[in-house]
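Some structures are shown below for you to check.
All of the numbers you see were taken from the coordinates with simple rules; none came from a lab. The shown structure was predicted, so the numbers you read here are calculated from the model rather than taken from an experiment. Cβ atoms are built from the backbone, for glycine too; each structure is taken alone.
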Structure P
């Protein structure tokens with residue numbers, strides 16, 4: 001099978017030619033799941049240390065994502081990660097929680113970005129220009145790098161969640177509404193990591209909660 005094409009450096013190269021060197025790609029993982037946090041990552045790549053094989057994290061097998069994650073950490077000018085938990089998601093809604101995570105990721109960069117490129121999420125009141133690209137993780141290398149970092153970080157969080165709450169299969173589905181996950185909700189009810197405002201958690205009409213053991 002032919003692998004999907006790598007995301008190009010087109011947008012970064014346009015900025016670099018004009019003297020804008022700190023281009024931050026921004027993406028998230030975990031908007032759709034029924035449980036766990038939403039995680040955002042911001043990545044600034046170096047013009048001199050380009051990384052081959054960057055693409056939408058969903059198109060990569062876990063082993064390749066993990067390998068690229070390490071390369072990004074080693075070669076990027078900066079990496080920032082923002083994590084917003086399930087309770088905040090329930091309180092402010094998933095779009096606002098995503099924006100909070102993205103803002104935190106940008107704040108955690110070691111250098112301030114001069115341009116931010118997102119996977120079609122607009123952030124109000126940024127201190128620098130932004131471009132919001134449809135399918136940004138497929139069209140822009142820095143956004144693809146951010147998608148990989150966010151996905152790897154969130155998957156690791158959900159692996160720990162699986163150890164904490166082993167009856168739900170979090171290690172396999174990472175909190176998404178798979179048949180296995182929905183069947184586990186039928187059997188056990190919601191655990192403390194579930195998003196109470198999401199329809200898949202409420203689908204039986206009455207929420208019952210598995211209390212976390214001390």
Structure Q
């Protein structure tokens with residue numbers, strides 16, 4: 001049996017209301033017009049791109065999708081697609097087997113249940129195969145500018161490092177951020193994604209000259 005004493009974890013201090021407003025203001029100042037890095041031309045392509053981006057980088061998705069969209073430019077085409085053919089287009093994407101199945105099922109549902117038009121209500125989007133709450137929110141954020149928060153790995157990490165959330169799930173973190181920020185959620189979501197992707201990275205975050213250094217709960221861990 002391992003008798004090594006367990007190291008006590010430092011308790012994270014929750015950001016105060018004043019700090020939350022300051023953090024919000026700094027995000028909006030540094031990322032005033034933030035949008036997704038996924039490349040798409042319409043709602044159909046956005047939905048597919050977001051579905052493929054689950055546990056996959058936007059860069060990889062952008063490499064995959066042009067040929068996929070050329071072969072299947074609409075739900076009409078995708079709903080009758082050959083599964084193996086769809087797999088061949090997205091095979092370099094994580095979990096491509098399940099994603100290929102979900103893409104076809106999603107298109108079939110759109111044709112059968114929504115007259116070929118993609119619904120833009122969260123409760124309807126999540127009924128589509130492969131579309132969870134995060135995917136639905138991202139689609140609505142990007143396409144309509146909806147005042148919604150979506151939590152991916154970057155948003156989850158950043159929100160915890162800044163003391164904005166102590167929740168252990170993405171859904172609960174989304175609820176906390178939505179409650180604390182209240183407005184401009186669509187801009188804040190993408191700002192936190194970009195900040196987490198390029199600045200506040202999981203490993204070797206670029207803490208030097210970070211505009212949120214004064215609010216960070218984790219900076220001591222990364223000091224050399």
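Starting from the value 16.9: which structure in P, Q was mean count of other Cβ atoms within 10 Å over residues 22-29 calculated from? All intermediate terms of the calculation are to be shown ahead of the outcome.
Working: P: 28.1; Q: 16.9.
The structure behind it is Q.
Assuming 22 is relative contact order in percent (Cα under 8 Å, 6 or more apart) as calculated from a single structure, say which of P, Q it is. Mind showing how you got there, number by number?
Working: P: 27; Q: 22.
Computed on structure Q.
Kindly point out which one of P, Q the value -16000 was derived from, the read-out being helix-only ellipticity at 222 nm (-39500 (n - 2.57) for each DSSP H run of 4 or more, over all residues; to 500).
On the way: P: -12000; Q: -16000.
Matching structure: Q.
Identify the structure, out of P, Q, from whose coordinates P(r) over Cα pairs in 10 Å bins from 0, in percent was calculated to give 9, 34, 31, 18, 7, 1. Before the final figure, lay out the partial values.
Numbers: P: 9, 34, 31, 18, 7, 1; Q: 8, 31, 30, 20, 10, 2, 0.
Value 9, 34, 31, 18, 7, 1 for P(r) over Cα pairs in 10 Å bins from 0, in percent corresponds to P out of P, Q.
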